[in-house]
Structure I
């Protein structure tokens, strides 16, 4: 009989999906809520491995580097975007921290996501899910996750291709912060959007 490694079905597409824990004034994080919801009902052809990262650059980068050692086919990183009314597919990760210093010294200035973001966006819009392709993921952890995911994969010869998806706040988050008057998106819609993105990768 073949051993376990030989018995694995290498034809299965494996995707690492990450999200962030709560931070600042937000006792919940819409990105994690969407990922948890997705794992409850998704029964598609993709094997999903989910991770929740701390809102801390050092810990996030260490855990990301460790997780990527499994050499996934794709990595989809999620984060919440207060104030934004739609799903944002981030195209570019910059080699920059919030203080202006580089994330990695002597490394490329930026990485562009190799995933078909325009096609994903069209699929979401066709399903009446508001979406846009964005070319700037900010300069903090969301940008760092997108940049480092691609940098680690390239540096260590991994096949993993990455993207970052910003998710609006949930209605519950906005209801608990009524003075903000921020836009929101339901968790089922956000998780459906992630599933549609996965469909475009198969």
Structure II
């Protein structure tokens, strides 16, 4: 968990600095980080408490590793490790880590409806962020490069969201159920992004 968090934060910063857009947007995506929490819950195959704990630890460590890497590699201020922005990301890390860690753990649950919702979660968060990017790029005040990058990132996330559901689900029935659930969850996710202030 700790090693995975260090790797996630460090790799995010390095790829964000080295990749062209829209890929740099993708690696620094909050939705991709949430998928990381899902992945660790899926990998552990543990009960919901351990899955939630693993997701939280992964994302909290990743946030601090990201900012620490920026201090070392970019000569950023060490105060960024406890700034208001960092505290906000840590808060979101706890929420997303718990939610998506549990979803990863439940993705193999015996109850079909619960399994379908859990499998839908990583796809739903990617679809929600894609919708948020589309909405944000349509707002006035953004230049054409920003709009193009956002639209390209949104398309990539939508494709990844659908692909994740197909890969994680074990049967066509679960895939269909998860796609339906992901559509509804993506609407809720878009609302959550908006309320959290990511939509502008």
Origin of the derived value 1.9 (distance in nm of label points 7 Å out along Cα→Cβ at positions 21 and 61; candidates I, II): I
Which one of I, II has distance in nm of label points 7 Å out along Cα→Cβ at positions 117 and 157, as calculated from the coordinates, equal to 2.9? I
For distance in nm of label points 7 Å out along Cα→Cβ at positions 77 and 93 computed as 0.4, the structure of I, II it came from: I
Calculated from one of I, II, FRET efficiency 1/(1 + (r/R0)^6) of positions 85 and 101 (r between Cβ atoms, R0 = 35 Å, to 0.05) reads 0.65, and the structure in question is I
Structure with the greatest value (metric distance in nm of label points 7 Å out along Cα→Cβ at positions 45 and 133, set I, II): II
Work out which structure the value -11000 belongs to, where helix-only ellipticity at 222 nm (-39500 (n - 2.57) for each DSSP H run of 4 or more, over all residues; to 500) was derived from one of I, II. I
Highest-scoring structure on relative contact order in percent (Cα under 8 Å, 6 or more apart) (candidates I, II) is I
Given that distance in nm of label points 7 Å out along Cα→Cβ at positions 53 and 173, derived from a single structure, equals 3.5, which label among I, II identifies that structure? II
Source structure (of I, II) for Rg and Dmax of the Cα atoms in Å, for residues 37-148 alone, computed value 14.9, 43: I
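Readers should treat all values here as calculations from the given coordinates under stated rules, not as data from a laboratory. Predicted model, so just to flag it, every value in this text is computed and none were measured. Cβ atoms are built from the backbone, for glycine too; each structure is taken alone.
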